[in-house]
1. Out of I, II, choose the structure whose coordinates give volume of the Cα convex hull per residue in Å³, for residues 110-157 alone equal to 114 when calculated.
2. Out of I, II, which structure matches 101, 51, 43 when Cα extents along the principal axes in Å is calculated?
3. For structures I, II, which has the highest computed value of mean count of other Cβ atoms within 10 Å over residues 78-85?
4. I have -0.46, -0.60, -0.78, -1.09 for log10 I(q)/I(0) by the Debye sum over Cα atoms at q = 0.08, 0.10, 0.13, 0.17 Å⁻¹, for residues 182-373 alone, calculated from one of the structures I, II. Which structure is it?
5. For structures I, II, which has the highest computed value of distance in nm of label points 7 Å out along Cα→Cβ at positions 246 and 278?
6. Taking helix-only ellipticity at 222 nm (-39500 (n - 2.57) for each DSSP H run of 4 or more, over all residues; to 500) from the coordinates of each of I, II, which one would give -25000?
Structure I
Amino acid sequence: MADFEYTARNGQGAALTGRLEASSAQAAAEQLQARGLIPVMVRAARPNAAESLNLWLARLGSRSVSTESLMLFSRQMNTLLRSGVPIIRALRGMQDSASDKRLGETLGEVRQSLESGRELAAALARHPRVFSPFYVAMVRIGEVTGRLDAIFDRLFVHLEFDKFMVDQVKAALRYPSFVLGVMAAALVVVNIWVVPAFAQIFAGMGAELPLLTRFLLGVSRFMIEGWYLLLAGAIGGYLGFRVWSGLPRGRLVWDRFKLRLPVMGKIILKATLARFARSFALAVKSGVPIVQALGVVAATVDNAYIGQRIEGMRDGLERGESMLKGAIGTQVFTPVVLQMIAVGEESGALDELLDEIGGLYQREVEYELKTLASQIEPILVVALGIMMLIMALGIFMPIWDLGRLALKGGG
């Protein structure tokens with residue numbers, strides 16, 4: 001079961017809003033109709049700040065499993081269900097043979113939930129660290145349509161695509177991360193051992209030091225004497241950022257900022273849109289209505305800002321607008337993609353063309369990742385050069401001044 005927000009009208013035409021619990025948006029709409037209300041809008045409920053914080057804390061303490069283990073689980077479920085094996089029996093077998101201990105424990109708890117009368121989707125939803133909202137939503141669709149085996153097969157393909165994208169990003173960021181790590185280590189070494197040695201020399205000069213030199217000496221002194229403050233600040237800043245970015249407003253601001261990052265912003269945008277296109281195509285192929293599919297995918301694209309724009313598309317469809325108009329309003333799709341959406345709406349093959357859009361974005365992301373190192377390298381070189389220039393000027397300017405004074409005195 002899940003919570004849904006709704007807007008409906010009563011017999012007098014007055015608008016009513018609220019929340020209710022149901023297995024799907026369609027079931028929520030049926031509940032409203034049974035009460036004599038006319039559903040206007042039904043969508044998955046958005047968590048408030050307190051709920052988001054509680055969810056984040058729950059995920060922090062809950063178990064997680066690797067994508068490979070979840071892919072294997074999806075493939076095994078597809079095979080067993082297609083062979084006619086009951087779900088509880090299938091889960092018991094996978095629990096006993098699971099190579100991932102955490103997944104085996106989770107499947108045991110899922111099986112117990114099923115034996116107590118819960119639906120499979122509801123049982124999976126109790127483990128948000130393992131099964132994403134999109135995964136749970138697709139399983140719920142499979143239960144409603146009776147195509148659970150096909151859903152698990154498509155989820156396997158979806159997870160395989162996600163893993164490929166993550167692996168590509170990690171591989172592309174390995175070199176820049178190494179360079180940044182070396183720069184940070186060099187900065188620490190210089191401030192702790194090199195600058196203090198020069199500080200002793202400068203102290204014997206008895207002359208006023210340049211502003212840049214005084215700044216470097218102050219930074220070095222603070223790192224040596226106030227290292228515990230730096231450490232506490234770093235830990236506190238990290239924890240504070242994690243909590244802030246886990247709240248709805250904070251995550252929205254942070255996800256929007258990520259899209260504006262130089263070099264990486266366009267890669268994140270294309271990777272997110274590739275995931276959206278593939279997920280949306282999967283949902284539509286599985287028989288989910290377009291409006292409901294947009295609502296499910298908007299909550300699972302892993303970017304709150306893009307999710308907000310997709311929700312705008314869904315709201316436009318509910319008002320009778322075309323999907324093309326909604327996509328144009330998001331201002332995130334390229335002209336080529338907009339043209340494909342227009343053709344998909346006209347031909348009735350929107351799911352197939354969106355799948356092609358996902359492939360198009362995937363190829364663009366692959367190309368961007370292959371050239372990522374060459375794009376970031378000039379930025380790293382410039383940053384390293386500026387850092388070395390500041391260090392050199394701050395350390396050697398007093399020595400140069402002392403040399404000029406000595407030459408004048410000798411003259």
Structure II
Amino acid sequence: MDALLEKSIKKIESTYLEFVRSKIDRIRWEARLIGIKGPRGVGKTTLILQYIKKNLPLDHTVLYVSLDNIWFAQNRLVSLVDDFVKRGGKHLFLDEVHKYPDWSIELKNIYDDFPELKIVFTGSSMLEILNARADLSRRAIIYHMQGLSFREFLNFQTGQNFASTTLPNLIENHIEIAREVNSKLKPLEHFHQYLSSGYFPFFREVPELYHQRLEEVVNMTLEIELPLLRKLEVSYIPKIKQLLQIISESVPFIPNVSKLSERIGINRNTFIAYLFFLQEAHITKNLYKDIKGITQLQKPNKVYLENTNFQFAFSPKNADLGNLRETFFVNQLGHEHTVEYIDKGDFRINREYSFEVGGKNKTAEQIQGVKNSFIAADDIEYGTDKKIPLWLFGFLY
């Protein structure tokens with residue numbers, strides 16, 4: 001216990017505060033049980049350590065511990081918590097809970113048995129909060145994290161403090177918002193770097209190794225998390241990696257499920273289920289015409305990589321420009337809005353707005369007569385009326 005407390009204090013002390021994700025202000029930290037889900041590398045650990053450093057005392061009342069620590073090979077979490085509370089512990093932060101067997105059952109018991117304790121836990125984006133053995137959905141407030149928005153990337157890179165906006169406000173006032181941003185910097189100077197290597201917060205650590213680290217993130221997810229949490233057959237992983245490269249080079253990718261499942265050597269339903277799991281793992285994003293009632297056995301209409309950085313990691317010389325633009329749009333909008341595939345135009349957002357995504361010369365011909373329709377255009381600093389700069393959609397979170 002003392003060794004874990006010492007490690008916790010050292011970890012918190014070494015945490016930087018120069019840049020803090022805006023997600024920190026959206027979390028109701030006063031709640032008794034908080035879960036933060038998200039893919040590897042998006043900064044879940046850094047976020048909770050920054051919260052501790054900014055808001056809590058650096059003493060025996062606060063404990064941060066990662067559940068993949070070797071200490072848990074011979075010790076149970078519930079025993080640690082019992083000892084921690086007896087010593088005056090009040091705030092417990094548990095990282096990587098999916099690495100601990102039966103984590104949800106023990107966490108439920110801890111929540112019920114220690115009402116004076118506040119708990120924050122982090123885990124994989126595939127973490128099951130609702131299950132038959134330990135239903136945490138009624139107890140925990142769950143938050144989802146994804147990589148940096150273009151706005152956060154600009155703030156991180158330049159020291160600016162641009163605020164996020166809502167989609168209705170962006171549509172109504174995009175010229176004014178663009179004017180404010182352009183008065184302080186040239187967003188298009190930074191946009192390509194963001195598309196290539198600005199989504200994960202570790203992009204500044206060793207820039208030349210960034211894409212190698214991205215491949216490691218994906219490999220860890222495919223080879224460890226998916227087999228552990230979704231029983232993915234390890235023998236299919238090389239074929240799934242091949243599929244990801246195909247998606248990165250497509251314009252965009254419209255899956256022919258029968259041909260692909262035959263090529264990979266698995267039956268159709270298993271292949272569709274794997275596409276669903278890849279989306280759960282935040283490696284891909286599946287688009288459907290009707291998002292309501294989607295099941296893991298429903299074929300998607302289009303498949304994108306989850307973010308544009310993956311395209312440069314998987315296929316640096318063959319990344320399709322149109323695919324990049326659409327992937328960026330789906331990623332930035334999909335975090336807090338519903339995104340659906342439509343026949344007239346590219347995307348329908350919240351079942352209210354329709355968008356066509358393209359270059360600076362894109363016209364409204366394909367969305368002519370469509371109510372609440374707009375163009376998201378690349379390579380422009382300012383928009384006009386219903387033509388909105390594509391990069392501005394990176395200011396929605």
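Readers should treat all values here as calculations from the given coordinates under stated rules, not as data from a laboratory. Given the structure is predicted, the values throughout are model-derived calculations rather than measurements. Cβ atoms are built from the backbone, for glycine too; each structure is taken alone.
1. Working: I: 72; II: 114.
Value 114 for volume of the Cα convex hull per residue in Å³, for residues 110-157 alone corresponds to II out of I, II.
2. Working: I: 101, 51, 43; II: 68, 54, 40.
The value was obtained from structure I.
3. Details: I: 14.5; II: 17.1.
That would be structure II.
4. Working: I: -0.46, -0.60, -0.78, -1.09; II: -0.28, -0.44, -0.74, -1.22.
Answer for the origin of the read-out: I.
5. On the way: I: 2.8; II: 0.8.
Ranking I, II on distance in nm of label points 7 Å out along Cα→Cβ at positions 246 and 278, first place is I.
6. Numbers: I: -25000; II: -11500.
Traced to structure I.
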